[in-house]
Structure I
Amino acid sequence: MKHQFLHNLITDLKVELLDEFDKNFERKAFFDKPWENTKMPNRRGSLMMRSGALRRSIRATSNDNSIRFMSSLPYAEIHNEGGVITVTAKMKRYFWAMYYKTSGAISKTSKGEARQTNRNKSMSLEASFWKAMALKKVGSKIKIEQRQFIGPHREVDQCVERVLDRSMKEFEEFIYQTLKK
């Protein structure tokens, strides 16, 4: 009975906390701490939601007395904790590819000039960003701001308390019904 109670408690906690960490992507914040804005404009609203892969990658594993939250994506840790990355030749090739992709998407007039549309202005800013990134020297450093989505927080503690209180009430009810028989 004790083992089943702990198993249910940990399972409930895992579900509740996964849901709370997922909501951080909707909040664009780590609970009440908003994420830094990016230097590159994003038509989809948030750096952390470009493809949704990071959000979908969050997993939790548990055993008899603990829960571990993780992501299999290699860039999850740098976003969650912040840090510095070093520009590589492979990164530069990617930056150039993105520059050509975004600059090629700019619609032009019959004279070959860029149309003055909001979409083109946004694409032009994005293309400028990728070009600046591509022009960085191999070995130069890029600072990645922390955009935490998993970790300790007072909201996590409150969630644990709510789940524990609910589980204790259910357990008390179970004992009461068992003894009543």
Structure II
Amino acid sequence: MTDALKEKILKIKLLITDMDGVHTDGSFYVGTMGEMKRFHTADGASITLAHYANFPIAIISGRASEATQVRMRELNIPSDLVFEGYMNKSIPYEILLKKFNLKDEEVAYVGDDFIDEPLLKRVGVSFSVANAREEIRQICDYVTLSEGGNGAVREIIELILKTQGRFEAALNKMRIRYNG
């Protein structure tokens, strides 16, 4: 990691992610029982770790999905931090800036497709997953080694928490909670 990227990451107070293609591999399954999505347990574990670091995570998705709502409830992401059905992601982004009283340079965003481009160009640190569109990877500050739906969210959360020196304390709190 470059010194410039490290300096940017040190300013981050909120991580916002896209859903489909970031928390998932971009696939969804539709049948008689409704829509289903596959999520990776490592990503969920890192969101729990972020909670222990008092590091907020928000979601802005172009699609609305009951599967997303169920997963976000499981991960204790408050409903006022989950925005679905927004093709123009700037609208919920502005809401989040006001809610947390943040500037662009204090926000990181993870995306994988053209719909994410306006926010990726605006935030303090832009991330894409390894299997994002080439055009998106080219404009991001950091491209994960992991593909979307396969631990990319964990990679980003751990990178931020470790860079900010918050990882070990959060991990110790989580260990006490689950082992104590």
Structure III
Amino acid sequence: MSNSNPWKFIRSREIYDNPWIRVDEDHVINPGGGISLYGKIHFKNQAVGIVPLDREGNTWLVGQYRYVPDAYFWEIPMGGSPRSEDLLETARRELKEETGLLASKLTQVMRLHTSNSVTDEEGYVFLAEDLTEGETEFEETEAITVRKLPFREAVRMVLNGEITDAISAAALLKLACTIYPPGS
């Protein structure tokens, strides 16, 4: 099995562009030798998620109605990081905006690709500790409910299908395995 790229690029054309994403249609030769069209969604920002965790074992989730899937979701605090911005700065900003929390300690715990068959979006997750509570600073596009709950309850919500956002689910499960390793 080879790790080299079996896809051959022929040409590309831009289909759509806005401040957040660009959609391209690529003509390629696929691994089987046929010519294919491949749609690509390029994200101009990187996703940054934050799992706040206090000394008592609580975390914070944010609830909001998401326009595209037309449904309400519980998620970890997160937002977009312009590629020119330091990921830690984004994590600090998004945590403050969405929960009102300030963290003295931020540790990157994972990097992931959200849907690598159609998009180049990368996500980064930080654990936020040594927290101080303050006021939220929601953006105009946000109508957010903030919920403080035991970390184990947030993990249970993932396992029960109540949290389905990919970055949120991956982050909470990763930290659950780190904080409460299997077999412990």
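Rule-based calculations on the coordinates, nothing more; no lab input. This one's a predicted model, so the numbers in the text were calculated from it and none came from an experiment. Cβ atoms are built from the backbone, for glycine too; each structure is taken alone.
Quick check on the output: 1.7 is distance in nm of label points 7 Å out along Cα→Cβ at positions 86 and 110, derived from one of I, II, III. Which one produced it?
Considering all the candidates, the number was obtained from II.
Kindly point out which one of I, II, III the value 4.1 was derived from, the read-out being distance in nm of label points 7 Å out along Cα→Cβ at positions 118 and 166.
Clearly, the read-out refers to I.
Can you tell which of I, II, III yields 1.48 when Cα Rg over 2.2 N^0.38 Å is derived from it?
Structure of origin is I.
Given that helix-only ellipticity at 222 nm (-39500 (n - 2.57) for each DSSP H run of 4 or more, over all residues; to 500), derived from a single structure, equals -12500, which label among I, II, III identifies that structure?
II
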